[in-house]
Structure I
Amino acid sequence: MGDSVFHLKQRQTSVKVEIVAGLTTFLTMAYIIFANPLILSSTGMDKEALIAVTCIVSAIGTIIVGIFANAPIAMAPGMGLNAFFAYLVVSEKMDWQTALGAVFLSGLLFLLLTLLGLRKRIVEAIPASIISAIAVGIGLFITFIGLVKLGVVVGDEHTLVKAGPLTKTVLIGFAGLLVMIFFEMRKISGGLVVGILTSTALAIMFDEETVLPDKFISLHFDITAIALQLKIFGALKWGFWGSIFTLMFMDMFDSIGTLVACCHQANMVDKEGKIKGLDRLLGIDAIATMIGAVMGTSTTTSYVESAAGIEQGGRTGLASIVTGALFLLALLFVPIVKVVPGYATAPALIMVGLFMMKEVRKIDFSNVEEAFPAFIIMVMIALSYSISTGLAFGFISFALIKTVSGKGGEVKPAMWVIVILSLFFLTLDHFAGMIEYLRSIF
């Protein structure tokens, strides 16, 4: 049954491998269960309801991917996107109900672009060198997040970042990292999961702040405080369209970057290098955003942590269904999930970053026309702490270099659309000021 539905043999995988992959992806992105409510609750939204909705929306989106796209891609409310959502509310531009309406409309626009085939053309217009750079940039981004979560890298007012102190929690995280490296050296699957569990066990034994909960199962969750509260018509005001487009662009570039990197890693490409089933994945991404807004959370998007499960051998939708099922189980076992500290999952992110760095070999650094845009993407994704911002800078630089060198004709029409959208994305916050400046001149 499993093979006929998910084509396990055709993709050279097995039920066991897919289960391990799904579990790995879940463990590396389970932090969203707590991070998303923490960020969105600053807007006045109910925190307990947000925890439940985060689990439900992540489960629905991920399971839909597994069933209808047969891909090992997980979905959940996006980090960065939830921060922008909170900014819209905290800055008093709109209340959280209207902000949910803006999220819904951004998802609807995203879906229309997909149905028109524009998103697929956009992805297929991206050169191979940039595709590899996206994977490397995301790998660096994931590594940086992992190092920060582990405490190896900390903030500094003079140098921005510096090496952190060698604390007990850092050593516990390093223990898990060593386990992962050992499993990888021995070519044994499931190393990321075992490493996370090892660090968690050590944390329970040696970290006073990590303790077993009083109860392991919680049957109480109520989402009525935020579900079905969105104000779609309230978000249709002219002054809010800039925020709607920003949400759409952020989701578009984030999901495109993630899908390109993860699908290539999972060998979900044809002989021409085009991603198989891209239309479905893009459509599901947009629909998941709309479902999330209705349920009461910020933009839902494809998760780059899917790369952790893919690295463990995940190749089909069965891995996604396992991940989605675990999110549903997390509704009942939130007290247990809370036990896993962030520094226990951080080593998995570092390892995923290592795996994704392999793509750097495919970039021709002797050709500046290819090397510079790729370099900008890799650097800006990590240093701007934003996949979408890094991609925007890279796309623009690619078109500029081709044009200046007299090779503008090599830039596909869809790429020019990407460049225009990238310029719009990077300058959107300055539009109001630019209009006022032009008015003052004329």
Structure II
Amino acid sequence: MKRFLFAFSMAWLHSIASAGIPIQHWTLDNGAQVYLVEVPGLPMVDMQVEFDAGSRRDGSFNGLSSATASMMAKGVKAVGNQAAMDENALGEAWADLGAQVNASSSSDRMSLSLRSLTRPELLDAAVALAARQLAHPSFPNAIWQNERDRWVASIKEANTKPATVASRTYNKALFGDHPYGAEVDEASLKRIDTAQMAKFHADHFKPCMAKVSIVGAVNRAQAQERVKQLLQHLPVEASCPVLPALPEVQPLKAAQTLNLPFESAQAHVFIGQPGIARQHPDYLALTVGNYVLGGGGFVSRLTEQVREKRGLSYSVYSYFGAWQQTGPFTVGLQTRPDQAQQAVKVATEVVTEFVKYGPTDKEVKAAKDFLIGGFALRLDSNRKLMDNLSNIAWYNLPLDYLDTWTAQVDKLTAKDIQQAFARNLQPERMVTVILGAQP
């Protein structure tokens, strides 16, 4: 039976990848937005609720969002006739249900995800428990003290690693005083207490602020009831609070090179600038172009010029970090300390030439063939579908985004890509961080 259900699910997922993804979307009376993809092949469901409570909302307490997310699994308060549960009791309850729950924080959002079988008695209990964990985390102070000590120890260890030091320096140089450039350190963690977590949670966790994505063997009516159950303990307000506006990411005014002395077997290099936000109209053109530039592994230009022709690095790559606000465009590599300056020169020249002239028609065809040919693999599991669905929800993308993706990519030309890169990248104003190079 398990083999049959798996085969049925894979066949269904393949069919929707080629024929279309039927995404349903509606708004509940409490303001929560719901996005649903029905997958009837397996008796399971994934639910993910997200809030604008990522690290960019930390304010003056760097690390507050991540701390709040991690502490949501450390216990829940008593609710009605239900007793409080500590971390162990909560873990045992999830194990008894055979369900999984996880709270996490990224730069932009905080998420609580749930996976459960759809047997009514199991799903009902799993959603009820997730609702308590979502709305009534206990934030035990003694546990936070231990968690903070472990976090501080991990930061101290990370600061001995060259890749961490280079990455943090690069991030700060790129984003400056914007929240994306904030650094979590020992001092900032010592300023965070559980009262601040409780306030952060109360300020950001409202039904009207929630976006809920669901993938699995439930229909719209069932999904609606489960979302109401999941959000039932969160306070409903007469009008939805508006979070404070955040500053825009500022473009770089001039090129900057930072040479960091560090005893390391390899020099670590980052080159880049603020790039685009996820909703930017050039996103797909830049995605296809970046496959040619540095995102295509051994077939990319950076690999050809830096590794294959000159042997300066085993691996070199580029990417766009497309976030709610302007994310980074980054070129990264490691090389021998005595070759660092040459590697930087070559990589910078490749980027500059690509921005000026763009890819060839042959390169664009190869990139599109690879990306379109592998598109179905982005949708071949509930988890991958959930990742795509939650991004559509979070970034307010069209509901037919997945249905039209291949056509939108296929119509891009080399000229489209060159113009998109020219509009969004300025190689003459990029930050370069070089750690561990020989003088």
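Quick note: the coordinates plus some simple rules give every number you see, no bench work behind them. Please read all numbers here as calculations on a predicted model, not as lab measurements. Cβ atoms are built from the backbone, for glycine too; each structure is taken alone.
Some notes on this structure:
- At a computed -13500 (helix-only ellipticity at 222 nm (-39500 (n - 2.57) for each DSSP H run of 4 or more, over all residues; to 500)), which of I, II: II
- Among I, II, which structure scores highest (criterion: FRET efficiency 1/(1 + (r/R0)^6) of positions 141 and 253 (r between Cβ atoms, R0 = 35 Å, to 0.05)): I
- For relative contact order in percent (Cα under 8 Å, 6 or more apart) computed as 21, the structure of I, II it came from: II
- Given 1.00 for FRET efficiency 1/(1 + (r/R0)^6) of positions 261 and 285 (r between Cβ atoms, R0 = 35 Å, to 0.05), calculated: source structure among I, II: I
- Looking at Cα Rg over 2.2 N^0.38 Å over structures I, II, structure II comes out largest.
- Each of I, II could give mean count of other Cβ atoms within 10 Å over residues 181-188, but the derived value 15.8 comes from II.
- Test item: distance in nm of label points 7 Å out along Cα→Cβ at positions 277 and 293 calculated as 2.0, pick one of I, II: II
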